[in-house]
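Only the coordinates and a few stated rules stand behind these numbers; no lab work does. What you see is a predicted model; the values in this text were computed from it and never measured. Cβ atoms are built from the backbone, for glycine too; each structure is taken alone.
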Structure I
Amino acid sequence: MDNSDIFPMDEADDDVMVTVFMDDGSEVPCEILTIFTVQTQDYIVLQPLDEDGEPNAEGTVYIYRYNEDEDGNPSLENILSDEEYELVEERFDELLDEAAFEEIR
């Protein structure tokens, strides 16, 4: 697996950006870090950006269930169980380790 699989880029080689609409009505611009599968379910990892459009200094990421309808329209769902979140977090950590290993090779 190469980094383009883990950190998708658009055709202009720019980071892929989305806006997440929070429950409180606020909007958070985010960079898509990766989309990956755990036990047949897809997940997306988003990194919130600061007011300058840069990744947040704390390294915070949001992880959601990711689905597409038959027309390819994406939707996000919260992960509701601790067990599911732990499995997803573990796989994301593995992907980060793999990406770091590829960078030093």
Structure II
Amino acid sequence: MKETFGEYIRNLRVSNNLTLTQLAAKLDMDSANLSKIENGKRDFDYKRLHKLSQTFHLDIKALTEEYLSEKFAKTIIETKTNSKVFQLAEQKVEYLNQKNSKQGSLKF
């Protein structure tokens, strides 16, 4: 996705002929906050991802990946970090997965 998450939500809303007020009601939020999200002035709340996926019949895993990728990208931009952080994060994920699987296999 080459659009922001807020732009993505706006495009979903418009293509489904929903007003800000209608979509905001489906997501249990007010339309002013939804407008700020669509315009990039506020971040979408992770807790509402499931409602968003249900509203538009989207795959929750793919939607979560899109949401998190933007959060990571914003963090990298804000901290002026380079893309090496992704390589390090992949290594960290692999390590933590191995550590968790070993702990999960222990029997007491």
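Using the calculated result -22000 for helix-only ellipticity at 222 nm (-39500 (n - 2.57) for each DSSP H run of 4 or more, over all residues; to 500), pick out the matching structure from I, II. Traced to structure II. Between structures I, II, the calculation of distance in nm of label points 7 Å out along Cα→Cβ at positions 20 and 68 yields its largest number for II. Comparing distance in nm of label points 7 Å out along Cα→Cβ at positions 28 and 60 across structures I, II, the highest figure comes from II. Among the shown structures I, II, from which was the value 21 of relative contact order in percent (Cα under 8 Å, 6 or more apart) calculated? It was calculated from structure II. Computing distance in nm of label points 7 Å out along Cα→Cβ at positions 36 and 92 gives 1.0 for which of I, II? For distance in nm of label points 7 Å out along Cα→Cβ at positions 36 and 92, the value 1.0 is produced by structure I.
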